[in-house]
Structure 1
Amino acid sequence: MPSATVSNHQQQLPSQALRRFAWGVLAYFIAVILWGSLVRATGSGAGCGDHWPLCNGTVIQHSPRLDTMIEFTHRITSGLSFFSAVGLLIWTFLGTGRGHLARAASIAAVGFTLVEAILGALLVKMGLTGQSQSPLRAPYLALHLTNTLLLLAALTLTAHLLERRNGYTSKTIRLEAPIGAIAAILMVLVVGVTGSLAALGDTLFPAKTLGAALTQDFSAASGWLVRWRWTHPTVALIASVFLVWLLMRARKQTANWDNRGLSALVLALLAAQYVLGLMDVLMLAPTWLQIAHLLGADVLWAALVVLTARVTLEPATTENMT
């Protein structure tokens, strides 16, 4: 009887190929998001006009401008990301047993991908691209980034849950400190949103010198998007308090995982983000630095999602954990 139970358990474990594919899909989505940041930072969002899904009303672009090439490439890679998410969902259902939590996470990932596509289409049709200073652009961008982060969280959870050897169904886990962990992850989400608004302010109202940028921040003549740039570093400092709590909690929970490596990675990424943020201010947010800052933020977000899952979704048993 015990051997039969072990055999059934082993049959439910996803293959190594599926696990690698899940992490690969996450990496691809991050690359697509970085390219989207390039679209915003270079003002290329209007490169295809107000046409969607076609670009300038056609499929094939003849003698396209640089902004058209950047925007059109983003649309192609975004379209491929949807098919990769659907492929992950199908493979996850085929490669796991009933009740596996990775199935629910993969469904959420496809759902958020669909919402992402809709938001992207509306962004173009509403003209909230390029150098548009519409009052709707900032709140719309905040909504867009919130969905993007939730999408990355769903993909990260899918990959993490597929890696688990135990505690991957609702019946084999127990919740630990959910309120604190969720508060920490929500604070980081707010940091991401305020960061996107600060980046938008840098794009629409660029300053030639650091002194001019500081003058913009405190000038009554500046728009609220510029005068509120200080909220991003402030919220980031507040969020660090929650992250310290999460890291301390992770160090105490050693029955199922050795969290030292992941905690060290989170600390290193957090330190790198503060350095990149300071460089952003001093160097007046050049495009390459904005993208590097976003890459660090996305990787930090994924690492935090895994750490939060480890802290919150504790396996009911403690054997063979990954």
Structure 2
Amino acid sequence: MLKLGIIGTHIITDQMLDAAKTTGKYQLTTVYSRTIDRAKEFGEPYGATEFYDDIDRFFEDGDFDVVYVASPNSLHYQQVRKAIENDKFIIVEKPAFVNPREYSAIESLLAAHPKARLVEAARHIHTKIYNEALKKIHEMKADHVQGATINVMKYSSRYDKVLDGAEPYPNIFTLKFAGGALMDLGVYAVYGAITIFGEPDSVVYFPTLAKTGVDAKGVAILNYDQFTVTLNFGKTANSYLDSEIYGLKDTLVFDSIFDTTKVTYYDADKQAHPIEAPVEENSMTDEMNDFADLFNNPDDEEQVKKYKHWLALSKTVNSVMYSLRQSAQLTFPADNDQE
């Protein structure tokens, strides 16, 4: 049983803990929050027994093997650094880091601490149905793939506070905490494009800005050699559009690129063929199983291969996300930090 520590007491952490319980491979022991009261309030119902409001003591004294980092985006880098320095296994919520400089520094630190392992919680790439869909896309590529349209748009209840002018604004809608639509939901679309098509040749992003300065929603274009991929994402509106991968006369349709429950292949005769694969009730269960397999067998040849693939994918996503922001002149304080 892997002992689990958490940073970040939010809805996403509840979902992760439910998935962790489903796997039967984790036990929550330790919680860090800004106050001890909040740490206890969140952690005690899950059986946690250690509570900290000091991040250094959390890492130095806490009894856990794996740390789940679900703090605001801008805090990931420093908290993951501390975790690596303490030789922990780390699950960091997407997006892992703000820019390539941070990612490069983390890579160097991982090399100096070979016992540590770092994975980014991009849940959808671990699900069985998503991976079955990737196999189908590979078959389509043998004929002719002509790009895709990927939609990830969901209204955030926290945007109400922005509209009401209720400062301080939620972290995800501030530049200080590296928020915005691209960093929160767009990352799923970027992961989708890269797992399907690889790294693009060039990118451009057209954001619609909120009054807080972050991108509220936007459209990104990823340019490949013979086609483009359009990403449509946002936190200030709801979209009910599917995501589509285009062949020559055939099309693969996802009901959701990040919370996939249904994938349908339409052949050249417009006949629908459902992609068959089991779907977990909690979409984070598959990734928590995959991560437990890695953490329990960190030096196993097959697990090392998967780990290197996940790291390389995460690094590419980080680079593309940064290039998208650069194209739109979206800058976070961390972009100007020097070490």
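Values in this text are rule-based calculations from the coordinates and carry no lab data. Predicted model only: the values in this text are computed from it and were never measured. Cβ atoms are built from the backbone, for glycine too; each structure is taken alone.
If helix-only ellipticity at 222 nm (-39500 (n - 2.57) for each DSSP H run of 4 or more, over all residues; to 500) is computed to be -11000, which of 1, 2 is the source?
Going through each structure in turn, the value belongs to 2.
Where does the value 4.5 come from, among 1, 2, when distance in nm of label points 7 Å out along Cα→Cβ at positions 49 and 137 is the thing being computed?
Details: 1: 2.1; 2: 4.5.
Corresponding structure: 2.
A value of 0.50 was computed for FRET efficiency 1/(1 + (r/R0)^6) of positions 17 and 241 (r between Cβ atoms, R0 = 41 Å, to 0.05); which of 1, 2 is the source structure?
Working: 1: 0.50; 2: 0.85.
Matching structure: 1.
Relative contact order in percent (Cα under 8 Å, 6 or more apart) was computed and gave 19; which structure, 1, 2, did it come from?
On the way: 1: 23; 2: 19.
Here the read-out was taken from 2.
Of structures 1, 2, which gives 4.4 when distance in nm of label points 7 Å out along Cα→Cβ at positions 89 and 209 is computed from the coordinates?
Of the options listed, only 2 reproduces it.
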